[in-house]
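In the part that follows, the structures are each spelled out as C-alpha cells.
Every read-out reported here was derived from the displayed coordinates using simple, explicitly stated rules and does not represent laboratory data. Quick caveat, the model's predicted, so the values are computed rather than measured. Cβ atoms are built from the backbone, for glycine too; each structure is taken alone.
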Structure P
Amino acid sequence: MATFSKFLSSFDPDDNNKKGNDFERFVKWFLKHDPEWSKQVDKVWHLNDYPDRWGSDLGVDLVFRHRNGDIWAVQAKCYLPENYIKKSDLDSFLSESNRPQIDKRLLMASTDLIGANAKKVCAAQEKDVIFYLYSDFDAAKVPYPKSISELNKVKRLAPPEPREHQLEAIDAVKKGFKKNDRGQLIMACGTGKTYTTLWIKEKLRANTTLVLVPSLNLLSQTFREWTFAEKGNSKVLCVCSEETVGKKSGEDEIVQSVHDLSFGVTSDTKKIADFLKEDGKKIIFSTYQSSP
C-alpha cells in the first residue's frame with residue numbers, strides 16, 4: 001500500500017486528459033470505499049450515467065445520492081499539490097450545478113490551495129459547496145494502491161481493537177449504567193477516549209446516539225474516527241450552523257467554519273426530525289454551540 005502522495009505521483013504527468021479521467025475514476029471509488037463517505041453516499045454515478053442528467057459535462061463530473069435523499073454534484077480536480085484552484089476554475093461547476101435538482105456541491109481536489117476569490121464565491125453560494133482536499137485525502141482511513149490500475153485490489157483497513165485499559169473503562173461504564181441513568185468517563189490525554197466512547201456505545205447497544213464536542217476541529221476528528229472504527233452500519237448525521245464558528249482565545253483551531261468541514265452538515269430541523277424517525281441505529285454528531 002502507498003500514501004496518497006505516492007498514489008498521486010503514479011498518475012500520467014504528460015497526459016492531462018488521462019490524468020483527469022483517472023482522478024474522476026478514483027474519486028468515484030473513494031466515495032464508495034472511504035469510511036466517512038460510504039456512510040453518507042447511497043449511490044454514485046458519472047454524469048454521463050446519471051439517470052436524470054441534464055446535458056453534457058460542462059463542469060460536473062459525478063453525481064451522488066446521499067442516504068438522506070439529497071442529490072450532490074461533484075467536481076474532481078487533479079492538480080499538483082503546489083497549484084492553486086482559482087475562481088475561474090470553478091465557474092462552470094458552480095453554474096452547472098446551480099439547478100433545482102441539486103442540493104449540495106462537493107469539490108474534491110488533489111491540492112489544499114484555493115484562491116481567496118474562489119473561497120469567497122463558494123462561501124456566498126446559496127447551496128453549500130464542500131471542499132475535500134489533499135490533506136483530507138492524506139488523513140483518510142484508506143489504504144491507497146501504488147497505482148490506479150490496482151484500485152480494485154485495495155482492502156479496507158482493519159479497525160482498531162480495545163486495549164486493556166480501554167476494556168476496563170468500557171466495563172466500568174456499563175456497570176455504572178446498571179444503577180444510574182447518567183455518568184462521567186474521565187480519561188487522561190492520549191489514552192484513546194474517542195474510540196473508547198464508540199466502543200461503549202456499541203457495548204450498550206444504543207439505538208440513537210448524540211455525540212457533542214466543543215469545537216468543529218474535534219467534530220471532524222471524531223466523525224472520521226467513529227466512521228472508521230464502527231463495526232455496525234449506523235446512519236450518521238452532522239448538525240451544525242454558522243453560529244458554531246469561532247474559537248477560544250489561544251486555540252489553534254484548524255477548522256474554524258462549517259465551510260472548512262470536509263463533509264456535509266445541516267441545521268434543517270425537518271431533516272433532523274426525519275432522520276430521528278428512521279429505522280435502525282443512528283448517530284448525530286454536533287457541537288455544544290449547535291445543541292438546544
Structure Q
Amino acid sequence: MKSERSVWIPFVAIVALAFLVRFVFLLEARGVPLFHAPVVDAKSYWDWSERIVAGDWVGDQVFYQAPLYPYFLACVKLVVGSDLWNVRLVQIALGALACGVLFLAGRELLSRRAGVVAGVILALYAPAIFFDALIQKANLGLVWTTLLLFALARVQRSASLARLVLVGVFLGLLMLTREESLLLVPVLAAWIVLFAARGQPLARRGALFGAFALGLALVLTPVAARNAKVGGEFVLTTSQAGTNFYIGNGPAATGLYVPLRPGRSDTAYERVDAVELAEAARGQPLARRGALFGAFALG
C-alpha cells in the first residue's frame with residue numbers, strides 16, 4: 001500500500017499542478033481575439049473536424065495533413081459540443097495527464113525523484129502550457145510522446161510481447177499526429193533488437209520485433225488502406241513530405257515557414273500549389289503518385 005501511495009500521490013499532485021496552471025492560462029487568454037477564432041492550421045483542423053461530425057468520416061482525398069488530431073477534435077465535439085472553451089478544457093486535461101505520465105516514465109527509467117522533476121518541469125514548461133490551449137496537434141502529440149516514453153521504459157525494465165505491441169501502437173498514433181515521427185521507426189527497431197532484447201535467443205528477438213511491427217500495423221494499416229481506396233495508390237500516412245522538403249530546403253528557405261507562393265499560406269492553397277509548381281519544374285503533368293510527392297523535384 002505504501003508503495004502504491006508513493007506512486008499515485010506525486011502523480012495526482014503533478015497532474016493537478018499542470019491542470020491548474022493551464023486553466024489559469026485559459027482564463028487569461030480569453031481576452032485575446034484569436035482565442036475565439038481559429039486561423040490557418042487551426043481553422044483547417046477545426047473545419048475538417050466539423051465535416052467529420054457532419055458524417056464525412058472517410059473523405060475523398062489522400063490525407064495531406066496528419067489526420068489524427070482532426071478526428072480527435074471530432075470525437076471531442078461529439079461528447080462536449082463544438083464550443084472552443086470546452087474543447088480547450090479537454091486538451092488541457094490531456095496535457096496535464098501527459099505530465100503525470102512523464103513522471104511515471106522517469107520513475108521507471110531512473111528514479112522516483114527524476115520522475116517528479118521531469119513531471120514538474122513539463123507541468124510548468126511555458127511552451128507546453130501555451131500549445132495545450134491551442135487548436136493544434138502539438139497537444140495530442142505530447143500525449144502520445146509521453147505514453148511512448150512510458151511504454152519504452154517498461155520495455156527497458158522487462159521486454160514482453162504485449163509491451164512491444166504497445167510501443168508500436170503509441171508510435172503509430174504519434175506518426176498519425178506528427179508525421180516526422182516516422183524517423184523513429186528504424187531507431188526503435190534497432191534498439192529493440194540490439195538492446196531491449198539483448199541476450200535473448202534469435203527467435204525471441206524476432207518475436208519482440210514482430211510484436212513492435214504488429215503494433216504499428218494495427219494503427220497504420222487502416223489509414224494506408226483508406227488512402228489507397230480514395231487515392232488509388234499506397235500512401236502510409238500523408239502526402240505532404242515533398243512539400244515540406246521543398247519548404248525547408250528550397251531557394252526561399254529561411255528556417256521559418258515560407259509559403260510556396262506569396263500570400264497563399266493556407267493549407268487549401270499549399271496542396272494545389274505544390275503540384276502546380278512541381279509540374280512546371282518537370283515540364284509535364286505528374287502522375288497521381290507523382291502529384292503526391294512531386295514537390296521533391298523542386299528541392
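By the measure distance in nm of label points 7 Å out along Cα→Cβ at positions 8 and 280, tell me the structure among P, Q with the highest figure.
Looking at the calculated values, the largest one is Q.
Thinking of P, Q, which structure, once semi-axes √(5λ) of the Cα gyration tensor in Å, for residues 112-183 alone is computed, gives back 40, 26, 10? Don't jump to the answer; show the numbers that get you there.
Details: P: 40, 26, 10; Q: 23, 19, 7.
Matching structure: P.
Of the structures labelled P, Q, one was used to calculate Cα extents along the principal axes in Å, for residues 72-199 alone, giving 60, 38, 29. Name it.
Here the read-out was taken from P.
When distance in nm of label points 7 Å out along Cα→Cβ at positions 16 and 232 is computed for each of P, Q, which one produces 4.9?
P
One of P, Q was used to calculate mean count of other Cβ atoms within 10 Å over residues 88-95, giving 16.6; which?
The structure behind it is P.
Can you spot which of P, Q the value 1.9 was calculated from, given it is distance in nm of label points 7 Å out along Cα→Cβ at positions 96 and 120?
Q
With helix-only ellipticity at 222 nm (-39500 (n - 2.57) for each DSSP H run of 4 or more, over all residues; to 500) derived from the coordinates and found to be -22500, which of P, Q does the value describe?
Q
Quick one: Rg/Rh (Cα atoms, Kirkwood Rh) came out at 1.00 when computed from one of P, Q, so which one is it?
On the way: P: 0.97; Q: 1.00.
Structure Q accounts for this read-out.
A follow-up question, please. If P(r) over Cα pairs in 5 Å bins from 0, in percent, for residues 160-271 alone is computed to be 2, 11, 16, 16, 14, 13, 11, 8, 5, 3, 1, 0, which of P, Q is the source?
Label of the source structure: Q.
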